[in-house]
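Rule-based calculations on the coordinates, nothing more; no lab input. Nothing here was measured: the structure is a model prediction, and the numbers come from that model. Cβ atoms are built from the backbone, for glycine too; each structure is taken alone.
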Structure P
Amino acid sequence: MTTSELYNKNEFSFDFGGKKVTVETGRLAKQADGAVLVSSLGTQVLVTVVSAREMVEGQDFFPLLVDYKEKFYAAGKFLGGFMKREARPSNSEILLMRMVDRPLRPLFPEGYMYETIIMASVLSYDPAADPQVLAGLGASAALVISDIPFAGPMSMCKVGRLEGKLVLNPTEEELKSSDLEMVVAGTSDAILMVEGQSEELSEKEMLESIQFAHKEIKGFCDFLKEIQKKVGKTKREFIPLVPNKTLLEELKKDFLSKVEGTLKINAKQERQLATSVLKKEIAKALEENPSRYALKDGDKFSAKAGAALDELLYTIMRSDILDNSNRIGQRSLTQVRPIKTEVDVLDRVHGSSLFTRGETQVLAAVTLGGKEGEQMSDAIKGISYEKFYLHYMFPPFSVGEARGYRGVSRREIGHGNLAERAIRMVLPDAENFPYTVRINCEVLESNGSSSMASVCSGCMALMDAGVKVKAPVAGVAMGLIKEGEKYAILTDILGDEDHLGDMDFKVAGTEKGITAIQMDIKISGLNDEILEKALAQAKDARLHILNEMRKGLEAPRADYKEGVPQIVFTKIPSDKIGALIGPGGKNIKMLQEDYSVVISVDDDGKTMICGTDNEKLAFVQSLIDLQINGPVPGKVYEGRVVSIKEYGAFVDIAPNLSGLLHVSEIANERVQDVKDYLDEDDIIEVKVLEVDRFGKIKLSRKALASLEKKVR
């Protein structure tokens, strides 16, 4: 091996929105089919791609896997917790994997069923450059220069909006003051994927943001084309998996009317049962006469029947929609399925709702609390604490499947994140709403966009809890059927319309504007005309759904429901935080355990007390003030006798705050023995006479009323 074969580094640079992006090839991971190191402003991401050269027998889907990992050494940090090695991917990493997968998938050639693995590793991190955007760019670059068949390049960017001005690839700091955070991916010709959140932007503003991103995307795609010309490999030949045309033509002759009849069945379970029966009929026909259908003895007739039936359903459903505007169950293109809403469904939770749209049903439950409920996240950009999060559950029974639940899937994380984005934008400001909020969305039935049903149900559960959301928010999923220049946009798509269609476009928002958006497509891209019409049609549907939600609950409840923790605040000097906490946390633990509250203290001394008993909250608030600032001379306090001496008794007027009740201040008469008047643990009222310069507290009982001798 020569030196040039061992080391053949090439670097290409591009100004991407004012930031220099460098793509390096030829030096790292040379045994991968494609490998690039993408760098910008100190952030470096290695992206590799490898695709199998043999297809698994019977493979009927494209097994593409995107893996993304943030290495903590990239930021010069140790991983928190007991395990110091990166293991299971975090939610943010999983979301990025999905985001990169979705725009790449439609760019592989039809019939390409070879296992393909894309791996992106963050090797160096600087907050000035987003590693997630670089990972998406690197995935496209690695595919472009490899010999893997790919109809790219694809480019990806993030868009923000600062004071009304669109910004490309904003920093984390800039995003804090942005009213838009959106990731857009596409080719030179069309948009492939959109995902993001906004503060009620209009459809027009959202379209302008997507168009702004696409303009920048085109430039980077041209840059990747130049790299491909200089270092790209010749694309490999492969044998595509193609439909058996004879099989399809013959089955269409025999079973067309039954397939059409199946698509007219509105109820999902009945339609699935009819489809299952039809599949068995087809499999029997194939087995009895395989040669007629261009098959041979030994073929897996059940699998062939399933694939062929799916293809027939795909063709017939699409043509019926495009030619006759007929959807499954005879619904019109713009019609939203019937909606039923309920609130206060669960007896003891802080807020709950049940949202049913057609055969999709989501039960949402809200939990409100203090800082103890915050979700900690340890990432290369630092440790953060999230005060609002939504957990989405999709159990198998929701689609009638007889299997166990084996933990949270990537799909559940992605769907939950979208619903969380949509609702986050309407939460009250933190200054007026100090709670930590968890929403659980349990999908009980599913037949089309349970994530958008989760938006509706989650928002109504918040309103049921008494959370003063800025405005109700709802969501809807749009679909697309497109053949050549002819297309139809579908409102509120079913699961089968998603499976057999070309687009899944989810839009959530208020009456005023959009709060979250996500678009995935299966074709090579969408133009502005389709995007504009889809956004307008989604708005009409959203307004309809919001109106239906009002029938269940018009506005947030005036007060929090019974059982919701109340929160009070107090402020202590920052140098007294240690006194409140106590040695080893003894004092703050004692306050929390004795009075059933949760206390949290910020670095600046702002103290939050959370509990369900208002009297206890007020008492703990006064206790903390007493412990930190000391008693007020002349004020009366209730205290507990903690020890008795010859010269008097020590009385705790607050936990860990004692004063001396001198023998002369117990009664009007002369006291010979303190034990004649007091026992340990007695509760008495005392008046503060003085707090000297050393902090010693002098108490009096006789200033209120003389104590009487105890009868022994």
Structure Q
Amino acid sequence: MKKILYGILLGTALLCSNGIMAQAPESYESLMRSGNAKFTAKDYISAKTYYEMALKQKPKDAEAQQKLNETLVKIQADSERQEVFYAHLDAGDALHAENKYEEALAEYDKALAIFPDDKYVGAQAESIRAILKERQDNQEAYNRAIEQGNALLEGENFDAAILQFEAAAKIFPNDKLPKDRIAEARRLQQIYNDKTAQFNKLVADADQLALRKNFNDAIAKLNQALELFPNDTQVPNKIQEYQSAKDLNDRYNTLIAEADQLYENKQYTEARTAYQGVFALVPGDAYATDMIRRINELFESPEYIAEQNYLAAMERGAGLETQEQWQMALNTYQEALTYKPGDLAATQKVNEVSATIRRLEEEAEAARLAAEQAAAEEAARLAAEAEAARLAAEAEAARLAAEAAAEAERQERIQQMLGVADGLFAEEKYVEAKAKYQEVFTLDEGNATATAKINEIDGIFAQIAAEAQQRYDEAMAAAARYMNEEDFKNAIAQYQMALVAKPDDAEATAQLQAAQRMESDRVSALRAQYNSFIKEGDKQFNAKALDKAVENYIKAEELGLGEPYPSEMIERISRIIEENKLYELNTEAFTMTANTPRRFTFNPVDVASRRSNYIILKARNLTPGKSFPMIVSFGSENGKNGGFVLAISDSEETKTYLFRIGSQYKWFSEDNTWIELISENDDVEVSMVEISRSN
């Protein structure tokens, strides 16, 4: 739609003689004589054209300049008279539409004082006088029906109100007020019905949400329903009902969440107790019942029982060790191995206690031998030393075996750590992988594999940091360029990219905040401009000055705020103009030779719609790169009555031009039957000429 109305220009009112542009250049004296003749005949617009042409031949000529100035004063005076006339006419129409007949008649009389023979205003004044006369006889009954209708409408008794307004309409069939009140009553009735339907839907939606236990959304729906009908008595009860259900559901969910957490932490006994506590809120709850069943089955499983027996045996063994009941401790640790065969902890305890038992037995045996006979002390000493050597050898063998087992376990853990670290490295989780490789050093300081991998990760980190620094530098440089260009939106995007590369960077953060403030200020300023253009556009639209309205809507749209309203209004205006087309004077493209007139004839437009008339042309510049004027004149068999100038765009594309011709009094007051085009100095292709109206 913006393309359709791209070429809208406000034409400068100008009445031109058809022959002026087509004739060979006249002399200064001839032009002045023609201008004076037109001035004497009060054809000031044509006089202005002749004086301007005379000035082109004699620039700064005092006489021509003086006559031009006098002509401009006359044009301005005529324009002011027309403006005053239209002001009273518009005021009268507005008051007429509001049924303020006495005030409207006063305005029409003021307009007639300026142009006494104006047919439209005279007809409007006569129609009001007829209405006022008719009203004298029926006013009381009419007023009573209107008042009763208003009272019934206020009480939302729509059907009865409509009956009263219809009665008033029968009294004054030509009166607009009863029809407006009937339409308003039906509109309010429809709104009430729509509100009721919306209310019922909100309540039904709330019930469905409550069935799904979505109580928050259900309550929100009911609150929306209350906003429609605040005095409804049932909805608050439903809200209280759903709030209670929500509270119960929330408590249930809290208990279930606590029980689930205990279950996940393998605190099965406590979890079972927590699930049983749910029954106080929801007796026989299926989920809690199922979880209790799972826990009971777990308690009864061989694996769980074996684990519990193992833990109990290990705990008893530790207690017996504390009491130095070594044999019983050994038996208990061996019992633990029956529950978890090959368990390292239990095996280590068996070995330790066995060594202790052997050591104690050997010590007891040594004491017994020492007491047998003093005579055999040397032999006993030697035997004891031999036994001690044997025991030491056994102890050393046991130690070496334990160290070998520990070393094997250490190597296994190292390989496990390396495997986990390698997996993280393969997933490119370099931080976690490095931490895992470093963990290897706690078991094998300087491990070559871990060292090589850490060095490789550090290289990757260095590369990532360098790439991040490069992205940061590029983003900061681009942002600075955008800031210099005051393109704050793109600057913000670049600063955000810089912060992705270097999170929490102070400079980028500060610059981002500054750009955001500037962008906010820019958008605020644009918003103020936008609101001003929209306000003026709406004002012109309501005044049916569609060309000026579109001009303001285009300005608002070009601010780039992304608001849909301007384009919607332009589209709306386009539809209005297209839907209200009066005459399609030309639809096939033709070439207008420079300074050669082309006339289109039509029947006079009905006076009631002339004020809202527009001329629409589609034209294409055949010499792109150069703009030039097109003279548009209008008149009747009695001659020209007025005209205006369009500036043809220098673009090679076809443009649409819109001019509110209804603003010229001679179009409004005269029965015009032709429109004539003259392209000044350059050829132009014209593909459409239409007369339309705004309503």
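The table for this structure:
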item: Which of P, Q yields 6.3 [distance in nm of label points 7 Å out along Cα→Cβ at positions 304 and 600, calculated]; result: P
item: Distance in nm of label points 7 Å out along Cα→Cβ at positions 648 and 664 derived as 1.9 - corresponding label from P, Q; result: Q
item: Ranking P, Q by relative contact order in percent (Cα under 8 Å, 6 or more apart), the structure that comes out highest; result: Q
item: Entry that produces 2.4 once distance in nm of label points 7 Å out along Cα→Cβ at positions 400 and 552 is calculated, selected from P, Q; result: P
item: Among P, Q, which structure scores highest (criterion: FRET efficiency 1/(1 + (r/R0)^6) of positions 328 and 528 (r between Cβ atoms, R0 = 30 Å, to 0.05)); result: P
item: Identity of the structure behind 1.11 (criterion: Rg/Rh (Cα atoms, Kirkwood Rh), calculated), options P, Q; result: P
item: Structure (P, Q) behind the derived value -24000 of helix-only ellipticity at 222 nm (-39500 (n - 2.57) for each DSSP H run of 4 or more, over all residues; to 500); result: Q
